[in-house]
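Some structures to go through are shown next.
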Structure 1
Amino acid sequence: MEITVSTDARLDVVDVTDEVAVALPDDRDGTATVFVDHTTAGVVVNEAEPRLLEDMRTFLAELVPDEGWAHDGLDGNADSHLRALLLGPSETVPVVDGELSLGRWQSILLVECDGPRERTIRVA
């Protein structure tokens, strides 16, 4: 199943938990892999509290400077690739009776590092 997500900023965090849950078959047991097929975005499991989402954006921006990378000479987005490298492209989440088995405060988050864009997330 594919999910399309629109992001609003260069560095953005979007809660996609509900969209992933809808993509699961009702009788699914096992795991779901949530994968973003782009090299400048990542998928993580964390809390979707708005202040924490802002902290995530700030953390990534401060951890990886915007400029000064060799790849910038090609297309100016090396920082986005490096931020995504830290996050990873996927998460695996347990599924019981067709429901995501996340902890109380856990959400599935798409982290955009080179937006705004439309991103494709695959759920398998």
Structure 2
Amino acid sequence: MTHDLCEVIVTAPDPEWLTDLCRDLVTAGLASSAHVVHPVTSIYRWKGEVHQANEARAFLRTRQALVAAIVEFVVPRHPYEVPNVTALPVIAGNSPYLAWIRSETRSALDARESRTSLEP
């Protein structure tokens, strides 16, 4: 069992924009990898009305300690007023794959020290 890894989910209206965002997150060492899925149908309540839209959805593998840095990276760049950036814990998996996620992501200390380089 592992408690230091998670999967971060980000949705967006444009799959190309989301793909570029994921590439930036991986390049910055905030995620080891991403899967971008399009289309997904989203049904949601917003400002008292029910809406339906086609969106893209990204699933990023990372360390839980990096979630705050990911949120800080995504929110100011995102086209939505209130973007979905949520994290789910990884509770178990293929040990070599989990070790790879750790090796390809920054430590929390590295992320804190270089936050200024992530500004939009």
Structure 3
Amino acid sequence: MTLADYLRDGAARPFAWDACDCCSWACAWVMLRRGVDPSQPWRGRYRTARGAIRQIRRAGGDFLDVVSKAMAAAGLVETSEPQSGDVGLVQTPAGLALAIRTPLGWAAKAERGIAAAPFRCLRAWSV
């Protein structure tokens, strides 16, 4: 599946906590490309925003730190120059989100489709 196909599919899929939220969606991309799911420790453990927050707290409480550790455990290397198809933790108007780098910026699963913009990236990993 190409990145363009994945973005189209993600835009058409409804948002669902633990199945198609910003983290599970971006991590499913990593799984497709690398065969490893960085979010595997949390799959099936939350169904709501409150549940997601609870999982982040149990994993240490700092979202950036939790994501960084999950990416490292999955074997992804941090990059300061993300390329199309890489993943990153970005600041969106709705808050922090795990997103996929595209030729035009970052794409994150949103409650309605995909939010795509030149969001500020806090940290990125090569896929």
When relative contact order in percent (Cα under 8 Å, 6 or more apart) is compared over structures 1, 2, 3, which one is greatest? 1
For distance in nm of label points 7 Å out along Cα→Cβ at positions 25 and 49, find whichever of 1, 2, 3 sits highest and give me its label. 1
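Read the figures in this text as sums done on the coordinates, not as results from a lab. As the structure is a computational prediction, the values presented were derived from the model and not from experiment. Cβ atoms are built from the backbone, for glycine too; each structure is taken alone.
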